[in-house]
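What follows is a set of structures for review.
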Structure 1
């Protein structure tokens, strides 16, 4: 006899699973014979987005952008990210540079049956993204670059004291007091976890070879030839960004000359536009520039670009309505619980 599902005097709770604690790291052997660590979060039929985080980040760094997870799911976007050489849980291989990494990424995407893909690079992920899209330009649906490094100016260097970073990895992630990231509950605490994971996931005494190699590549490798890339490109920059200044955006626009390019430059912002305007990046991935995410009166709307100026002039802001809430407002985890008895 089958047991009844419900008790006689029960309050029904509409929950059948756990809430996520961030992306699940998976492993696969790709065509090169190497094992890659990756995340794949979203429905199979959703718009695929290949995510490349900044220098020294692991695939779990994507969790720092999941403050807008529900919005991402509403937009129908599936995120795939492949951990880079020597970072996080990925073993260091001195023979794996930009192009080898790109080949492994495409091999994994083939395994996942992903053909056309949008590509997003943040900060130090830029050169890796360039190698990826140059390898198979015909499979790039759109390109999104958020304060993404391109290549060094002639005569410059990209020296990084990796020993100092290893001694205090959290300091490298420190944001100014006026940064918008401080409006995101739990962000600063999550940064500490990512900073330490990036360097110590394989053990305290493992040298930071992956980070060291990345900066050697930044110094020695020019930006890949992108003349075969025909996909539309979206560039997001803070005009006050001192870490990856606007000069770097100019290098991307020159490399992508002749393509459809949308530049979103934010006058008073620095090296955190990838967080403050993550909602717009998702919107561009979904609508390819046809909509602007903006809010007014506590309501988030996707408006057409022609309405942006008037919308902002009449009390609106760019981004999700959550950005309008006071930083000290208490979190509302269950603002309106509904139980059915």
Structure 2
């Protein structure tokens, strides 16, 4: 039995005079129980097995009082309801479970990390990030291990920056575990294949992939086959040459790198996969990767934020692929590090001794 402890999900805020509801699929309703160590007036687990059933329950006109919702739905697509539907009566946190394969042990792990997540610390990190980005002429991505540099001219009214972090106000929603900043060349879901992020240079894809499916019908085995090929990026990087946000070529030190073979197949099927649609920055420093294709891995923040690159944009493409690159360090034009691993210097414990400590 997995225990849901909403009193530990700090982004929700005070629970007094509120209800708490876990929305999950029928198959999982008996796998969870809700902690009693809180002030909620009521606590419920409600089964939802279709996208429409979620929105019906979340309708603010049908709620008795303000309610905190947690959505865990591996077997039914949950899409964020429009703001006017939830109004000032809901705070919604949802674990992205349907776009990739996920198991109960994964869900339990990410729930444990949700309890550790500090929304105020994440907000402070984000404020520091934006303070520097807003003063910078450009953003530079450097992977010294693989000899790659790319420049992003980020100051454009064509771009929208999104935050999945911090505390929630009434009427707001958030993916959990929380912790992501991302920039895309679109507003409010308005899609235009001609829009671009102005990125030039070379990017090293070395790290952890995530292959998210869209709402279009798909086979899980096809999704896993793509992930299996891209998983080779953990051991052996590939280098992408990027011109105006478009991947123009891929190369590797090995012949027939599985990730290159797979990506080029995707490029041939749908050339829009060549577009870098998203630059993301994971900010959650409390999680580590769960093995396999797991969507919540996206918020991984290492010790100082971690960049990921997004290819494809659902629902317009079948898949959205994230490639998390912990070797990449992100600089402002003044060479200030704003994201990337800053490993603490190790120190040995040194003690003066009058004799050999192994001899008494």
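Laid out as a table, the results:
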{"item": "Entry that produces 0.95 once FRET efficiency 1/(1 + (r/R0)^6) of positions 41 and 201 (r between Cβ atoms, R0 = 30 Å, to 0.05) is calculated, selected from 1, 2", "result": "1"}
{"item": "Origin of the value -5500, where helix-only ellipticity at 222 nm (-39500 (n - 2.57) for each DSSP H run of 4 or more, over all residues; to 500) was derived from one of 1, 2", "result": "2"}
{"item": "Ranking 1, 2 by distance in nm of label points 7 Å out along Cα→Cβ at positions 233 and 297, the structure that comes out highest", "result": "1"}
{"item": "If mean count of other Cβ atoms within 10 Å over residues 65-72 is computed and equals 21.5, the structure in 1, 2", "result": "2"}
{"item": "Among 1, 2, which structure scores highest (criterion: distance in nm of label points 7 Å out along Cα→Cβ at positions 25 and 289)", "result": "1"}
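Taken together, the values in this text are just the output of simple stated rules run on the coordinates, not laboratory data. None of the values given here were measured: they were computed from a predicted structure. Cβ atoms are built from the backbone, for glycine too; each structure is taken alone.
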